[in-house]
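A.B. asks: Okay, got some structures for you below.
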Structure I
Amino acid sequence: MKTVVLVEDHALTRAGLRTALAGSGDLSVVAEAEDGPSGLAAIEEHRPDVAVIDIGLPGMDGIELTRRIRLVAPATRIAILTVQDLETEILAALAAGADAYSLKTSPPDRIVTAIRTAAEGGAYFDPQIAHLALGRIASARPNVAGASPLSPRETDILRMIADGRGNAEIATTLFIGLGTVKGHIRDILEKLAANDRTQAAVVALRRGLI
């Protein structure tokens, strides 16, 4: 079981997250807090696998809390939750060290996936804001390519995914069938051990493959 600390000031939202995580089968909530300072104390005490943080916390907002967690509990992964998709907030959270970013309006299973992915050492960004996250990672990574397990065509497709293009647009641009695109994406996910196309793009960008 991966351990979780919930830091969320709205009791109803916190209860909903607790219920969703209890039903996940592999994520266990070990502590909860309703503001930034008490959240930091709980994370220092429990050293969870992942901290789930509301970006708009009282006392200390989620971005500042993320920065402090990186100093006092660097092994703890961080999943940010918010009701807004503001570009400034998203980029600030990424700069502070967030590993996952999900909108509270997303389906519960998507939020659980974001938390699980962060807990397991991956990166997850809600599909509605993925293009902003990918752009940030692309601009920040060193311009050094590693040995790639991807074919040239798979690399082209992954670059287009990172640019925010959908499968149909990729198929049209490359003059191939939609089924062929989907087949390439399945191969890409397998080669990069990614759960979805967004995570594959994040992995590839961080490894310098695209």
Structure II
Amino acid sequence: MPIEPPPTPWSFPAADQADSHGVVGIGADLEPGTVLAAYRQGLFPMPVNRRGPIAWWSPDPRGILPLDGLRVTRSLRQSVKRYEVRIDTAFAAVVDACRDPRRDGAWITPEIKQAYVRLHELGWAHSVEAWSPDGELAGGLYGISVGGLFAGESMFHHQRDASKVALHALVRRLQDGGAVLLDVQWTTDHLVSLGAVDIPRPEYLRRLRGAIARDVDPFAI
């Protein structure tokens, strides 16, 4: 079971008080209790820019991937057979691959990495990894699991379809483990091609309340 950290001393504005960019506030800290409190309220941390301060975001609309809506192509079915999926065996390496500064829009600072590694050590943050037959970390993703919520943070691939294989494995695990909400924050063309959709913020917050109230832990199975 995840270990509950000390509570945050910070108080966030309500998620529906975000500005037109989706920012609720700037500052606070990245202690485990602060980050978890944010997710439970519908917020997530991300720097304003690569060198800027931490902002707390609540986009409207919000991107989610319905657990029954993942688009599984014939190519992906073949790729699923090609990789070995592992859970939480290389969390820091997955974050490092996601924060590669050569990637467009790279935003994962050393402070962000440290915060999620600490949450991983407490049992809240998880990685899903696709390994090639020759033992290489070919792709993966990581995010935060709270009850029936999984909040995806980032994904990467070094080999064809490896991140999609990790996502496919994540969706199956969430379904088997009783989760009901896969948050992807913002949709992109790539995520939409996989089945992600936008929903209004009020609808996301309604679904969030139901998800985090569920007494489940998909990563305990």
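A.B. asks: When distance in nm of label points 7 Å out along Cα→Cβ at positions 45 and 165 is computed for each of I, II, which one produces 3.3?
C.D. replies: Going through each structure in turn, the value belongs to II.
A.B. asks: Assuming 3.4 is distance in nm of label points 7 Å out along Cα→Cβ at positions 13 and 181 as calculated from a single structure, say which of I, II it is.
C.D. replies: Checking each candidate, the match is I.
A.B. asks: Comparing I, II, where is Rg/Rh (Cα atoms, Kirkwood Rh) highest?
C.D. replies: The maximum falls on structure I.
A.B. asks: Quick one: relative contact order in percent (Cα under 8 Å, 6 or more apart) came out at 24 when computed from one of I, II, so which one is it?
C.D. replies: Corresponding structure: II.
A.B. asks: Consider the structures I, II: one of them gives 167 for volume of the Cα convex hull per residue in Å³, for residues 53-92 alone as calculated from the coordinates. Say which.
C.D. replies: This value belongs to structure II.
A.B. asks: To continue, here is another question. State the single structure among I, II that was used to calculate FRET efficiency 1/(1 + (r/R0)^6) of positions 77 and 109 (r between Cβ atoms, R0 = 25 Å, to 0.05), giving 0.85.
C.D. replies: Value 0.85 for FRET efficiency 1/(1 + (r/R0)^6) of positions 77 and 109 (r between Cβ atoms, R0 = 25 Å, to 0.05) corresponds to I out of I, II.
A.B. asks: Identify the structure, out of I, II, from whose coordinates distance in nm of label points 7 Å out along Cα→Cβ at positions 29 and 149 was calculated to give 3.5.
C.D. replies: The read-out comes from structure I.
A.B. asks: If helix-only ellipticity at 222 nm (-39500 (n - 2.57) for each DSSP H run of 4 or more, over all residues; to 500) comes out at -10000 when worked out from the coordinates, which of I, II was used?
C.D. replies: Going label by label, the one that fits is II.
None of the figures in this text is laboratory data; all of them are computed from the coordinates on show. Values in this document were obtained by computation on a predicted structure and should not be read as measured data. Cβ atoms are built from the backbone, for glycine too; each structure is taken alone.
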